[in-house]
Structure I
Amino acid sequence: MGIEFATQGDLEQISLLDKHIQKEELARLISVNRVLVAKDENKLCGWLRYNLFWDNTPFMNLIYVLDKYQGKGIGKQLVAKWEQTMKKHGHNRVLTSTLSNEEAQHFYRKLGYIDCGSLLLPNEPLEILFIKEI
């Protein structure tokens, strides 16, 4: 299993699966190394994409592991690689969030993330914000 920054060669496959972002924006994020991919023998297993909250704090926007690769520690590896990379770039904390009705909140807490706030949008479940010092 290898984890590396995505390339434009990964764009088509990711954009077919990731319906939360426009293809043009995904291409831009890939071009500035804001998407990590997990691959097994050159087969895409999952990805993590991030941006900068307040233009200075890394915020994980999405982590996705394909169904057949779930439960194998790939998500944990993606997050660890992202945290290491952020630390190497001089950041001392990272953020992420998830809806309160999703299981991901338990995943983040197991990885040392702590609740730091929430956001309530009309007709949506509560969005829980998480922070981790790295």
Structure II
Amino acid sequence: MEIIKAAGIIIKDRKLLLYKGKDKDTFVAPGGKLKGTETPEKALARELKEELDIEISGGNLETFGTFSAEAATNPGETLVMTVFVVKAWRGQIKANEVGSEIFWVTSKVPPEIKVGSIFAHEVLPRLKASGLID
């Protein structure tokens, strides 16, 4: 079985924004599961509003890639994640839900910050190699 998600790369001052939901122990890029007939772009726009209180439009998304890995929370299932670079947004970024957190990282993530495998093994190294983050 596949779990289909969309995630957004938000970069500011050469650092990547990571998000950790309430009662979670892993930081990931903001985003989440597609609902119903949502496209990845629509799901990401909804999730960014819910998680960070920011708004985006489709023209401000650039496809970065689609990645897959074993789902950490559902062993035996595959997580398929379409990742977009968010080029612009409206609003002030903040963790919207009580108990959730945001953290800005370079490619050298502090050891106390646990990062989801797709971002740790695929996205962060590519962002560094592309010169987008320090």
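Annotations
- Here relative contact order in percent (Cα under 8 Å, 6 or more apart) was derived from just one of the structures I, II, and that gives 17; the source is I.
- Across the set I, II, FRET efficiency 1/(1 + (r/R0)^6) of positions 16 and 88 (r between Cβ atoms, R0 = 35 Å, to 0.05) reaches its highest value in structure II.
- Given 4.1 for distance in nm of label points 7 Å out along Cα→Cβ at positions 72 and 120, calculated: source structure among I, II: I
- Rg and Dmax of the Cα atoms in Å from the coordinates reads 13.8, 38; which among I, II: II
- At a computed -8000 (helix-only ellipticity at 222 nm (-39500 (n - 2.57) for each DSSP H run of 4 or more, over all residues; to 500)), which of I, II: I
We did not get these values from a lab; they are worked out from the coordinates using the rules stated. Remember, predicted model here, so these are calculated numbers, not experimental data. Cβ atoms are built from the backbone, for glycine too; each structure is taken alone.
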